[in-house]
Structure I
């Protein structure tokens, strides 16, 4: 695997991980507010991020 491709894969993985962290932080805030609608949406978004992360391996 060439260095450019490897760097691209690591950048994509980094971006997905950052998005996962952001969503997790928002999930914490929603749970503190007991906002079930937002929590459901954020859990779906988090699941999608995890799926994307697994696909990027």
Structure II
């Protein structure tokens, strides 16, 4: 995680609103489920989905 220009932290290039926990959860879920396509990322939270996308982008 790093600070972005807006002052919020970033996770995998996606801006977090608070602590990036949703992004981290989506990333770990994608890793644990061998997700390799963004279309396989789903959920009820934008941050979870973006974390999944970050995993796919990093591992494609």
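None of the figures in this text is laboratory data; all of them are computed from the coordinates on show. Please read these numbers as outputs of a predicted model, since none were measured by experiment.
Upon calculation of helix-only ellipticity at 222 nm (-39500 (n - 2.57) for each DSSP H run of 4 or more, over all residues; to 500) from the atomic coordinates, which of the structures I, II produces -32000?
Details: I: -32000; II: -13000.
Matching structure: I.
Kindly point out which one of I, II the value 32, 23, 16 was derived from, the read-out being Cα extents along the principal axes in Å. Before the final figure, lay out each step's value.
Values: I: 48, 15, 9; II: 32, 23, 16.
The structure behind it is II.
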Exercise for the section: Check the numbers for relative contact order in percent (Cα under 8 Å, 6 or more apart) across I, II and tell me which is largest. Expected result: I
